[in-house]
Structure 1
């Protein structure tokens with residue numbers, strides 16, 4: 001008897017059970033946002049780990065059967081959450097080790113767990129090995145879906161390298177770099193320049209909705225003048241958290257960002273770009289790094305001691321994740337990219353390639 005496939009539910013159960021596996025085939029495409037309908041969950045594991053997968057899914061013996069198809073060898077199973085094929089060998093000589101090494105980590109359960117998903121290259125290689133060309137004919141890339149914003153959303157904690165990496169990715173893809181935080185700074189600068197009452201919500205909202213904010217050639221424009229440096233002044237930095245806390249400002253900026261995303265292509269960075277501003281972005285990246293790496297980078301930028309910066313970042317993380325508006329959240333289907341010990345070019349190349357694979361550029 002066929003059962004409806006709960007792809008993400010099955011994958012989450014395997015992750016929670018600490019199984020060693022990689023999602024492959026059409027299942028891998030679906031996990032990465034492609035418009036495709038896999039008939040079952042395809043996973044690859046080592047022969048010695050099959051029992052762990054079977055136990056995690058609660059598969060009875062009568063619901064499992066070994067199948068040999070050329071070079072491919074799999075255990076076809078039926079679970080309460082739909083059919084699962086557990087591969088221990090695939091055509092083309094691809095090993096579990098090779099597929100796992102180049103797999104893409106995809107977040108599940110609101111960022112609580114992540115699963116390794118086969119890369120687009122491996123999906124193509126596996127299909128080619130059995131005489132199939134390219135990708136499934138019905139598959140639609142995430143960036144080619146109707147109504148999807150042409151944006152790469154990059155979120156992450158302070159010190160993870162968001163700004164530097166986002167600029168580099170935008171340059172590689174020929175897209176516009178957008179720092180969502182710069183928009184709030186523009187509102188603050190406009191208020192300060194006009195000596196407006198920053199404690200009056202009506203005044204603040206009016207200015208937030210009437211000023212013009214634009215991004216060109218890596219510069220930030222406020223009412224058609226370059227304020228890239230001015231919005232980094234100390235008085236603006238000090239006042240921005242107060243202005244950004246207004247729900248009216250928050251709503252106005254989200255609307256502006258969505259309007260921008262509906263037109264030209266952007267690489268946008270922030271705290272909740274992929275969860276609130278553009279939850280349907282075809283590529284959402286959660287950029288991270290070890291606390292020690294983040295502190296070291298900020299120390300080099302500011303000249304402050306590493307220990308002091310480490311403590312400041314810990315406090316910032318706590319504030320960013322618990323703030324009422326604009327809290328740092330991890331998108332359900334974001335790709336995790338750890339920048340610890342990696343060069344800017346290495347990370348930017350990886351993200352740019354993911355964007356191209358998903359039809360964004």
Structure 2
């Protein structure tokens with residue numbers, strides 16, 4: 001039986017996962033997962049390998065059954081509906097093509113089987129084939145294609161079914177970097193043009209930040225945070241998300257917060273002052289308590305030696321990564337063994353160089369040690 005859902009907060013979404021849990025042999029694979037995707041929205045499901053991302057997609061597609069919770073697609077509960085009737089199309093990590101068919105037949109097959117009139121999809125397929133640049137291989141079979149070409153065909157095959165809801169399970173993990181960016185942009189453009197609601201699974205943070213209208217961060221089978229890329233990066237909900245999102249990763253410094261003489265003072269574990277400011281930050285919550293201070297590498301500036309500046313941190317460069325437009329320095333300091341610094345300074349830094357750095361006034365997050373690293377406040381801009 002098909003159940004229609006008309007539940008206020010969920011009615012505007014094309015895909016809704018409500019309290020989804022999955023257990024296998026007593027082990028929790030997914031725990032109380034809630035995700036909503038609006039029409040035309042691309043949600044990046046980001047997390048480390050083995051955290052439950054693929055299982056989540058397979059449950060939406062009807063390839064696996066959840067232990068608890070509801071899958072709502074286009075306002076209809078699909079818990080007991082077969083995969084082919086769920087109004088979703090899925091692209092797998094490895095291309096799923098019919099080996100006996102040509103590329104053209106692979107792409108068109110689903111629409112023909114579903115008896116969709118050609119005028120409804122022919123122009124769209126031609127457009128996608130042109131964007132993907134696979135016009136010259138349309139009469140070849142999958143066995144004659146490279147891995148990159150196979151995945152292009154698989155993505156074309158899925159996009160040919162639009163407009164329905166799209167599920168992308170790390171579709172570009174086996175594609176080289178330049179082609180990965182190209183195909184990712186095509187997926188995004190096509191989904192936006194046809195207002196396709198999509199969930200795009202990836203463990204690549206750059207990919208999630210570039211393609212997602214919002215990011216759902218999944219760790220150990222649980223959604224830790226769902227927000228815009230900017231919010232997830234600048235205002236992580238807890239230390240776990242802060243450490244996972246961003247490269248190089250956020251610096252987490254054990255510290256003590258003090259409020260003296262109308263100043264906020266953050267001291268490192270050695271007692272060294274590492275930050276002072278006049279603006280009220282967290283004094284009513286954490287005065288004289290241990291906290292964790294989170295600093296993004298780009299929120300640390302390289303400065304000259306100044307004995308009058310008690311916020312300067314001295315260190316020695318352990319490692320240099322030169323990315324052309326910026327350098328990433330790993331600096332050994334007394335307050336943290338490895339302080340990541342991202343700089344556009346053109347100087348030639350070398351391992352063993354002594355360096356002075358300073359934490360910028362804006363750009364800090366403060367995490368509560370007593371509440372599983374919960375974010376108390378961020379000084380990053382909204």
Structure 3
């Protein structure tokens with residue numbers, strides 16, 4: 001018999017490593033000369049190493065879930081829940097996740113400082129620490145309210161709805177607070193600058209003006225459209241790529257803004273969360289049928305959520321990849337196809353992304369592979 005204490009301890013270690021691992025994955029490199037970034041072949045080798053590590057973590061999680069499920073359904077009806085084990089599991093997992101995220105914030109901050117010091121073109125790309133810590137603070141608040149609600153629910157207290165309501169309020173407002181914090185740390189774009197002219201020209205050509213276009217400091221080269229319609233460009237994207245390439249990315253993001261894709265994806269995420277919640281509800285009901293106070297309930301639910309999470313990412317990713325193809329085509333229709341293709345290739349090489357995803361990643365990631373996107377733009381041979 002494997003006790004909930006052992007399963008909980010193993011899950012804590014997996015949670016700690018799983019949250020910390022992405023922060024150790026890749027350090028961008030900018031080389032002198034025209035071929036500034038690593039090759040796609042080098043990125044592909046790195047990506048496969050990371051994919052193998054993710055696969056090991058996933059297999060270990062599935063194995064723990066299977067063991068916990070077996071123990072739960074084999075439990076005697078006379079067994080009673082050990083609340084000490086539940087507190088140990090929940091609090092320990094929450095601390096493991098928060099500590100790993102905090103370490104990740106500090107590691108990324110150090111990496112960014114070193115990267116900026118070694119590359120003058122990245123001056124002004126350091127993300128303010130308040131933005132780096134925002135996600136950790138939100139997760140800490142969600143964990144606190146979620147933990148209190150869960151504990152009160154297990155204790156049979158009707159007041160469990162109060163902290164659960166707090167959980168919903170934080171979850172629903174976190175994204176808008178994040179937008180406000182990000183906008184506050186924006187980098188001003190002079191009206192007479194080349195970037196400002198490129199932004200205005202691209203928006204005019206696309207026939208659409210988003211709520212606002214904001215330049216934010218970051219060593220990650222990226223551009224996104226927020227749920228409120230704001231378009232964010234990072235300083236690394238602007239500093240490392242040509243104006244034509246940046247214009248291609250802006251045209252792509254304009255399509256997201258026109259069609260309100262972030263709101264569509266948010267609805268899909270909620271649907272995915274509901275589907276996962278229903279699965280967990282069925283699991284809890286089944287465990288309760290076996291034993292009204294099954295000691296493996298919390299352990300099995302947490303491991304089950306971690307194991308079945310790809311279902312929710314698959315539901316969201318299926319729609320997201322279709323939207324990416326459509327926005328790439330929109331940029332190409334407005335004359336930015338070649339510039340966007342060039343920028344996509346550079347982005348993958350700078351950030352260590354491969355030419356092709358693994359079969360598993362191709363089903364759950366939000367973006368198609370580079371090969372698929374370039375083929376969609378009419379460039380079948382990206383090499």
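A few comments on the model shown:
- Structure from which 2.5 was derived, distance in nm of label points 7 Å out along Cα→Cβ at positions 177 and 345, options 1, 2, 3: 2
- Among candidates 1, 2, 3, the computation of helix-only ellipticity at 222 nm (-39500 (n - 2.57) for each DSSP H run of 4 or more, over all residues; to 500) that gave -24000 used structure 3.
Since every read-out is calculated from the coordinates, none of them should be taken as a lab result. None of these values were measured; they are calculated from a predicted model. Cβ atoms are built from the backbone, for glycine too; each structure is taken alone.
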